[in-house]
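What follows is a group of structures, each given as structure tokens.
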Structure 1
Amino acid sequence: MNSGGEAVFIHVAPNGSDSWSGKTPTPNQFKTDGPLATLHRALESIRELKHQQGGTLRQPVTVLVRGGIYFLADPLVFKPEDSGTLDHPICFTAYPGEKPVISGGRLLTGWEQMVVDGRKLWVARVPETFGDKRFFRHLWVNGHPCIRARSPNSGYFKVAEAPGVTPETKWDEGQNCFRFFDGDLKAWSTVDAGEIVVMNRWVESRLPIAGVKEEEHMVCSSKRSVFRLDPGDLYYVENVYELLDSQGEWFLDPKTAMLHYIPFPGEEPSNAKAVVPVLSELIRFEGKPEEGVFVENLFFQGLTFSHTEWYFPEGSSVGGFPQAAIGVPGSVYGEGVRNCVFEECTFTHLGNYALELSRGCQNNRIVGCRFFDLGAGGVKIGETRIRESESEQTYGNEVIDCHIHEGGRFFHSAVAIYIGQSYNNRIIHNHIHDFYYTGVSIGWTWGYGRSMARGNTVESNHIHHIGILSNGEGPILSDMGGVYTLGVQPGTVIRLNRIHDVAGLRYGGWGIYFDEGSTNIIAEGNIVYRTTHGGFHQHYGRENIIRNNIFAFGRDAQIQRTRPEQHVSFIFERNIVYWREGSLLTGNIDDLGFVFDHNLYWREGGGEILFGKFSWEEWRKLGMDRNSLIADPLFNAPDEDDFRLKPASPAFKLGFIKLKLT
């Protein structure tokens, strides 16, 4: 190993050996030296180099990872002593032009073809060498995610009723049983291997089936739902052998560990690459922020992270989480991580959240990464609890130029980017779409209590198809937003974002949603359109500013304010509101605990414009919108999502500033 000065390069390749030096990218002609075989050995080599240099690197180190799949036996763990320095960083990067995959799975082989009831199946026994991982809930074959045998194949069943539940039953009191409609469920022979997934309010509950009584139309589970089940709640059933009927579906029998799979045309068992997850974590950063000791100055470039799974621990009595699938961890998880970078990495084929920066993670950057096919969400920043020590607080992290899509595939209530009790983070210029729940969620304090979620910036993002997917599926949940906030957040700014196609099921498909206690937040320069329940909604909060935005094409309403309080809820100024159906302003507005002025309103097709129950004249006499106009804003082509204003737009007379969205 190099003792100091020149940069050190360590090579890792699928055809390498951990007994070699790692100095070259390919084996020599005698097969006596060449690249290492594992990332674990590469990390050990760096530790050895540090030891030779007295514990401190004297040059930068780069681990060049050749293309191929690296199946991890255990997560790669970085401790504070594995840190680089600002002058001598440590980088794990893809070899130029190649695509290495860091996998938490294993290849499943030994497939046999058979025909059962006219269905062509592949069958394989999960080997005993998989240990306690012989039962799993995700499968990828030839690079595509497969579907657990389910019914209905598309769409959803509806809960008929929950016995003993009345309107007086507490809404946050879950149940173990519910009644189904005739023909939806049966007492199949493998029903006890199955799981009901029921969507209720803003969460899903995953309920292992304990039994089905066909004559009573009753299904019961070993877990209870998160919230009270109501008639009409959507659900589906999965992992029942009798439901195996479509290409790409599979069933795993937990009693026999026999896996059944219906292949796609052209797939052959002899060359199929079937990967099952055995790890829930791929990388773990174990800093000690309580001691002021961090994992620092590590760079990860061009790597792909795949094939993980997480499920509720044994003994868990509830089939979900109260919001945002908050208890699901990241496949890359860190505590006490500082000044580290993930650049142009890919996170895909994951059963949990992709990347989590938890306690004491500061000034890290996630740049140009792609996240897709996610069991839960993309990025989690911060915790649900408030840390008193600054060293244990999470702040100053950035998610920039990332593409985060096709999430919530298993935990439907997960969000693309979550910021908890964390501050001064920047979410800039990301493309976020195709989630069943919220795009960006900030805060974890309900009401006006202490909150650490301050000074966060959500800027220049394109957020769309939230609740309803781009393929038309959904909505299945309620109470969501393209951007969602909670609690007191001075300095938080939501600006220059394009947010559209947000849909809630029963209620709550809002573009920008200031939920409980949202306070001192600025939303400016955003374009929000095609929402089911409104472009902007404030449940309750105080002294927020909503200015210079365009809100268009809300279905049921455009603007909503729910709870009246004895203070100014928000200031709504220099906005353009443009609609063709639904009401302009809805909710509890009679107390006038807000300020509206210098706005432009236009309803396609004409007709009277009402502000709740007030006419335009009555509204202005009450002191609202005295300097506002009802006039066509003269958009270029609103039906084609072109909301640029023509030079003669009357909005400019009101002080509206032209938006410069990327």
Structure 2
Amino acid sequence: MTLLEHIQSPADVKKLSREQLDQLAAEMRHVIIQTVARNAGHLAPNLGVVELTLALHRVFDSPTDKLIFDVGHQSYPHKLLTGRYPQFDTLRTKDGLAGYPRRAESPHDPFGTSHGSTSISAALGFAAARDLQGKDHHVIAVIGDGALTGGMAFEGLNNAGELGKRCIIILNDNEMSISPNIGAIHRYLTKLTTSRIYRAFEKDVYELLGKLPKSLRAQQGAGRIKEGLQNMVAPTILFEEMGLKYFGPIDGHDLDVLEETLSDLKRFEEPVLLHVVTRKGKGYLPAEGDATTFHGIGVFDPDSGQASKGAKKTYSHVFGEMACYIGEHIPNAVAVTAAMTDNTGLTNFAKKFPERFFDVGMAEEHAVTFSAGLACEGILPLTTIYSTFLQRGFDQIIHDVALQELKIVLCIDRAGIVGEDGAPQHGCFDVGYLRMIPGTVIMQPRSGEELRDMLWTAAKWEGKGAVAVRYPRSPIPEDKLTDRAPAVLEIGVSEQLRAGGDVAIFALGTMVAPALAAADKLAADGISATVVNARFVAPLDEHAIVGLARSVGRIVTVEENVVMGGFGSAISECLDRHGMQHVPVHRIAMPEHFVLHGKRDQLLADCGLDADGIHRDVRDWVRITAKQFS
């Protein structure tokens, strides 16, 4: 029986000997590697925090003490030590453990995290609540250096120093977010970790402190000496001036040092920041050698580290190819991403046009406004952000882009259901919040060919404002793409793919193929359906909508987005504008609750967004409306 099988709670970790801790760390790494190899997930960041997580649970008392893991892609070891080992093989599967901390899953997950840079703000809220309630537990935030590139982290640090609440912030410095870290913060942390002169001086100062009299004047003098050394050779003043005591850097894989340091930090009555240096992918050579690939990886062979390559090209691959095409044909085009170079398909663009590629770090708000600044000077930004993360740039799209009539191309990856990453990552809100912004063009392709056309259309569009192209996390439906050059589509014009007289189905993007398949099934039921590839959410093809409303008399909309305020709502509003409120409209969309994790196809079926679900829904609705109007 393994040690891990005996760990039912963090209390069991405290009972282990030093030798047993090393064995447990090895077992944890083995289980994480084997599980991620089967289920896919975040490997390298979790392997890098095994010792840190062990030390945290040895020193603190979860769930009384609150441990908050930023982003959450470093929480697998935490799950293993908090009673979830028996279910760990269900990680990221339907009805199984989530890939991120989730409050509903365990009392040891005090705060759900998936988007970066939130942990410090949340921890400060926990600390303030603790003090208001007269409690005395510890609050610890574990934030990766990648998340520290997000502005919200600095908002939290600034407020933490101002409030002075007792909390511990652990900066897990592994020199990586998802793509390699960039920017001034990365260089600053590197300076801290490489300043050996300071480390040596600091040791001498602490030895001197132990020999000085305990008078206040002596202590103040020693403090000034330490501060002077810090400012001279290792400017930790950034954190100190924010009101946080800075400690470190220390080895994040040395359990003895970690435990001793964390135990010492418990005595402070003010906010402290501990700088811990770890190695992403620690203990698994393929991940240590290629932490970017193994950050979030699909199914792979755990023995060789060889990833299983998908047989089909994805929408992200097509986007990456088309971004290069646009770069070659439009000299003022640039690409902007927020720490997602590889996952969005921009690796080749970055290599071909390094001076025209900008990775701004985990900072989506900045990415949008940075793009607006570029647009002011006649540059065409391809601003490439996951749908779920673009939510953070909502204000910037309105205030900095649309209001100023600046053209940027929003390339929205992972639009719709993303699968195993679950509720925090599904991109199911962007249709609603983008279409309300005046002047914004929104389109979604039904195929890889159409994605190429839409991106080219967006690049060539001569309007003002944001033009958005949203596309899913899935393979393209074609076996292969043709060699034809991309075409410019007419803005706001849909495409009718099938004619029928009983119902008109307007399908958006990924829903076109299942809508066509559903139409075949409806025909077998004696129901004749028109199917329209909507292409555009804004502006709508009002001519086609009104025409089919008059000729067919029933309209169904199908979208991979939330129902409220989405594509179906847009069509209902269109009919209202034309005085056609009497035409019945049935909206098929994602349910009015957060969809959890599982395989994408499985979740689509659960939501009724596959061919069978659309068929049943439309068939039953047509029959009901036929009785009502007979």
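When relative contact order in percent (Cα under 8 Å, 6 or more apart) is worked out for each of 1, 2, structure 2 gives the greatest result.
Once mean count of other Cβ atoms within 10 Å over residues 494-501 is evaluated on every structure in 1, 2, the highest one turns out to be 1. Can you say which of 1, 2 returns -12000 when helix-only ellipticity at 222 nm (-39500 (n - 2.57) for each DSSP H run of 4 or more, over all residues; to 500) is computed? Only structure 2 yields this read-out.
Read the figures in this text as sums done on the coordinates, not as results from a lab. Here the structure is a predicted model, which means the values were calculated and not measured. Cβ atoms are built from the backbone, for glycine too; each structure is taken alone.
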